[in-house]
Structure I
Amino acid sequence: MKQLLSIFIIMIVLDLFLHSCANPITPTGGPKDTIPPSLISSLPLDQSLRFKEQSIEMTFDEFINADKLKQNLVITPITEVKYKTLVKKQTIWINFEEPFEDSTTYTLNFFDGITDITERNPAENLVIAFSTGDYIDSLSIFGTVADLFTGTIPKKITIGLYKLSDTLDFKSIKPTYFTTSTDEGTFKIQNIKANPYRLMAFEDANKNLLFDPASEQYGFLSDTLRLTETSADSLHIPMVNINAANLKLISARPSGRYFEIRYTKPINHYTLSTADSTYLPSTIVGEKETIRVYKTETVIDSVQTFISVTDSLKNERTDTVYVKFRESTRKADEYKVTLSPKSNTSVFPHQRYTIEFNKPSKLIKDNFLSIPIDTITTLDFKPQKVQFNHNFTSLTFNLDLTAAHFRDSLTHYLTNHPLDSTALDSVQASINQKIASISKDQFTLSITPQSFVSCEQDTSVNITQNYKFGKNENVGIIRVKLATTAPSYFVQIINKQTPVKSIRSCTECVFTEIPPGNYWVRVLVDSNNDGQWSPGNILTNTEPESVIYFKEETTLRANWDIELNYSF
């Protein structure tokens with residue numbers, strides 16, 4: 001009996017040992033595995049002809065993992081046929097539910113879909129092409145993608161080739177051939193059938209191979225790629241992130257005490273007019289997709305109103321609506337008035353100041369601006385070039401004020417308004433003392449109360465902000481010399497992605513009063529010489545006008561004068 005029990009225990013131990021050997025596990029210890037798996041055989045072989053099977057078999061030189069194959073495997077031309085995968089040790093089978101199309105070249109690009117089981121090193125450059133017919137399609141395209149405005153490389157951009165047709169719509173049709181850009185921004189599509197194609201690159205954030213124009217970054221070529229006998233290389237696709245959805249009117253109806261006209265996307269500009277010349281105050285609210293119209297005493301019944309709107313791609317549409325208000329207990333929105341630049345900013349004499357209103361407003365005081373010295377002393381300065389925008393929600397002005405002008409004005413004021421005293425020497429001493437006590441480096445700007453009234457009869461309150469007089473020794477100059485034959489363009493100094501200053505069509509461009517920092521130069525080319533740069537329009541198959549981004553970073557320090565030379 002004891003002998004039988006010992007034999008039984010030995011058999012169990014051997015069985016456990018054999019099972020542990022049969023199941024591969026990640027080994028522990030030793031040097032880190034950095035070598036990717038290599039393909040040692042496949043069915044079909046790469047570049048095979050007349051392949052009629054529905055299963056693809058691939059064997060590697062080590063145990064593999066394919067958990068993420070379906071997220072990574074790219075099959076072109078695109079196919080909706082479903083497949084299942086089976087992995088055993090070093091071999092993977094990909095079994096398709098339906099046969100491949102006849103006389104077609106297929107390319108399977110595995111990207112990072114197959115890895116080893118130790119460190120998950122992906123198999124490199126793993127591509128298999130085969131034909132179900134008598135020849136392999138050999139045409140290809142190569143190129144790069146980059147952000148149009150910054151030159152940065154976007155991640156994982158889908159590049160698609162679409163068969164040319166009269167009904168081609170990137171939003172509803174999947175590409176015939178496609179691939180994904182590398183981390184370096186390069187792309188390659190091989191084994192393409194001879195045909196004319198359109199090319200579209202897009203972010204494909206939702207992984208459905210359909211372009212979402214409202215949210216996804218994109219780029220395209222307006223010209224047809226006529227791939228008949230030769231391939232296309234050195235293609236460059238500039239990417240933009242501009243809402244390319246159609247501009248449509250959603251609704252036009254009363255909303256509380258207002259009348260609101262809502263569109264499908266943000267509005268860049270609009271004009272509003274009425275059939276009987278009734279003035280209707282209006283502004284853009286929300287996410288800039290809604291025009292709010294305010295009621296006035298002259299509006300009694302519905303008013304026929306014509307609205308023209310333009311989006312960021314300069315798509316235009318004109319609508320006719322009937323503006324009518326209804327009784328409402330909804331309170332009017334709080335009246336908000338803001339002044340920019342923000343407080344404690346350094347300003348120079350040509351600085352443009354802006355007063356923003358959240359409701360259409362009008363100026364009711366000509367002397368709306370003052371420079372307070374203390375609680376009883378105020379200098380009145382007349383602003384220059386005062387201008388409202390088209391819907392009276394913004395007012396801009398200049399202030400001709402320097403530190404020297406400020407001190408001279410203060411002296412003149414105190415000399416002509418002496419303090420109460422019986423002794424002239426005492427008066428002069430008080431004036432001198434007063435002048436000495438005033439800061440030479442800053443001033444206070446005040447928008448006096450009740451200077452503005454809104455279309456809902458709100459009146460503005462006092463706004464007071466402090467500013468510093470800009471000093472040339474605290475800023476620098478960047479000079480840009482350009483060699484070009486382009487007739488029209490805009491030269492910009494940018495800080496990261498934000499334009500700091502822009503000059504049009506200069507060959508010796510001088511950018512003054514630039515704060516210390518790191519800067520780059522870019523040129524927006526006005527190709528059609530219409531005086532403005534165009535972002536293009538995918539809906540009209542118009543590419544953006546060129547942007548030339550010089551990658552050289554320039555560090556500017558206080559009181560530096562730097563010269564840069566470029567050509568384009």
Structure II
Amino acid sequence: MRVLVAWCPDWSVTAGLFELAETDGGDGAARAASDQPAAVLSGNMVEVCNAAARAEGVRRGQRRRDAQSKCPDLVLLGANPERDARYFEPVLATVEELRPGVAPIRPGLLAVPAPGRYFGGESHAAALLAQHLVEAGIWDCRFGVADDLFTAEQAARQAPVQDCVVVDPGTSAGFVQRLPVTVLADITDGGAEGRELADLLRRLGLTTLGDFARLSAGEVSNRFGSFGLSVWQRAHGAAPTRLGSRTPPPELACEIGFEPPLESAEAVCFSVRTTTERFVRGLAERQLVAVAVRIEAEADGVVTSARTWLHPRCFTSRDLVDRVHWQLQAGLPNSGLRSRQDAGAVRAPIERVRFLPETVEPAADHADGLWGGGADEQVTRGVARIQAMIGFDAVRAPVLQGGRSVADRQATVPWGERPVGLRPLDRPWPGRIPGPAPARVFPSPLPADVVDEGGRTVAVTERGAVTGEPWRYRIESAWTPVASWAGPWPVDDAWWLHTDPGEGRGRSARFQVVGVDGRAWLLVWHRDGWEVEAGYD
């Protein structure tokens with residue numbers, strides 16, 4: 001079997017420029033094809049850079065500072081493997097339209113069984129693929145055809161832009177053995193092993209793969225291990241080729257158009273009911289359910305509202321209609337809510353609504369139990385009904401996040417949404433009190449007083465020392481003797497908000513105090529006095 005490899009160099013940079021152009025509202029294809037130098041950074045080091053950046057002296061492995069000194073106009077992009085795979089999906093779909101059996105190797109590299117006489121030869125097939133990829137906005141694409149995957153990949157790396165290098169049948173070994181050993185640093189399944197082997201062979205004086213191929217198989221296996229032996233087989237053109245061809249995903253998206261366009265959110269919701277039923281039924285026919293759905297609304301041929309919705313269980317047709325209503329009600333002319341600002345709001349009549357499943361799961365994982373649903377399922381359905389009546393943002397669920405105070409550790413998200421933008425829990429958070437966590441946190445701290453045995457107010461110095469042992473405290477009106485206490489846990493935060501460095505208003509300290517009545521409190525001291533943050537039950 002002959003193999004055709006399509007290679008899109010510096011794909012991480014291309015995908016990053018596509019995303020950046022979409023964020024700025026520009027043409028992603030034009031920006032990715034421009035001569036703008038750009039690089040993807042990982043760990044403050046250059047991971048990938050495009051040809052324009054290399055022309056300015058930027059190289060892979062450079063520090064960020066060094067790269068910017070070589071090219072002050074360098075566009076810096078963050079590493080994001082999910083983004084690279086997402087933007088490579090249209091490339092796979094484009095190739096699949098012409099040749100089924102596409103095997104994605106990694107974002108930016110794919111292989112297919114080489115088309116033969118159907119397209120008039122291998123070179124003509126590569127030219128046709130290049131034409132379709134350019135029409136899809138992928139300008140830098142290169143192709144290689146050979147008897148095995150490794151040789152085809154190396155041939156693609158030597159091809160000019162939008163061109164193809166064809167290695168004749170039976171000549172793979174001769175083609176590969178002329179290559180320098182440095183190509184091992186970029187092979188698909190090599191990674192660190194490929195770079196280490198290339199460096200070792202170069203230090204041993206073996207500068208080409210032909211020099212390496214002249215060693216015996218036993219010597220290679222004993223000295224370089226299984227990976228070295230696989231490279232030796234590739235250098236002889238004897239490596240087996242196994243393409244993990246993917247099955248094209250079924251078309252699960254559904255859409256509906258309106259002629260004339262609809263200006264009322266209620267009219268849109270009424271009109272999409274049959275489409276939502278068809279969407280859910282199409283998933284059910286494949287034993288699937290959707291737990292994340294992207295809803296897009298078009299006006300004047302442009303997607304003016306798009307949002308991904310999550311569900312704590314799985315979407316029904318009624319749930320999808322509710323999401324359409326919540327997404328559109330803020331912006332349509334007759335919604336009565338034009339004053340509300342919403343990221344998903346639209347300001348023009350809707351002419352098309354599209355439903356795209358982003359996350360699907362087996363329906364068996366969400367099936368009812370043999371004896372019906374349990375209490376958790378009833379709660380989920382009840383909350384969903386309440387949410388449909390009073391609004392999406394009106395029903396919220398508490399989640400835990402990082403923070404120093406107990407109030408900072410609380411956050412709420414709309415029911416069914418994935419928490420995003422939360423402070424991480426695994427940070428040290430100096431000044432955070434140890435467990436157990438208090439059972440009740442007051443929305444607004446209550447005023448309190450804490451005095452020592454002599455009746456003087458207890459305070460905390462700049463060095464974190466207590467001026468006196470807490471003897472009594474008062475939260476409401478009556479004084480309560482202290483049975484035990486722990487602390488302080490000092491914190492000096494938000495100091496940059498105060499003009500006077502000696503003001504000390506950012507300093508605070510927390511105490512755990514237990515009264516003789518058995519009630520426990522979390523008290524906080526600051527310059528203005530004492531407050532009660534939370535209570536223990």
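All of the numbers you see were taken from the coordinates with simple rules; none came from a lab. The shown structure was predicted, so the numbers you read here are calculated from the model rather than taken from an experiment. Cβ atoms are built from the backbone, for glycine too; each structure is taken alone.
Computing mean count of other Cβ atoms within 10 Å over residues 83-90 across structures I, II gives 17.8 for structure II. Of structures I, II, which gives 17.6 when mean count of other Cβ atoms within 10 Å over residues 115-122 is computed from the coordinates? Among I, II, the structure yielding 17.6 for mean count of other Cβ atoms within 10 Å over residues 115-122 is I.
Source structure of the calculated read-out (distance in nm of label points 7 Å out along Cα→Cβ at positions 179 and 251, 4.8) within I, II: I. When distance in nm of label points 7 Å out along Cα→Cβ at positions 107 and 395 is calculated for each of the structures I, II, the largest result comes from I. Each of I, II could give Cα Rg over 2.2 N^0.38 Å, for residues 155-202 alone, but the derived value 1.30 comes from II. Work out which structure the value 29.2, 103 belongs to, where Rg and Dmax of the Cα atoms in Å, for residues 163-474 alone was derived from one of I, II. The structure behind it is I. Where does the value 0.50 come from, among I, II, when FRET efficiency 1/(1 + (r/R0)^6) of positions 275 and 411 (r between Cβ atoms, R0 = 35 Å, to 0.05) is the thing being computed? Clearly, the read-out refers to II. Using the calculated result 4.3 for distance in nm of label points 7 Å out along Cα→Cβ at positions 243 and 307, pick out the matching structure from I, II. Value 4.3 for distance in nm of label points 7 Å out along Cα→Cβ at positions 243 and 307 corresponds to II out of I, II.
Can you spot which of I, II the value -9000 was calculated from, given it is helix-only ellipticity at 222 nm (-39500 (n - 2.57) for each DSSP H run of 4 or more, over all residues; to 500)? The value was obtained from structure II.
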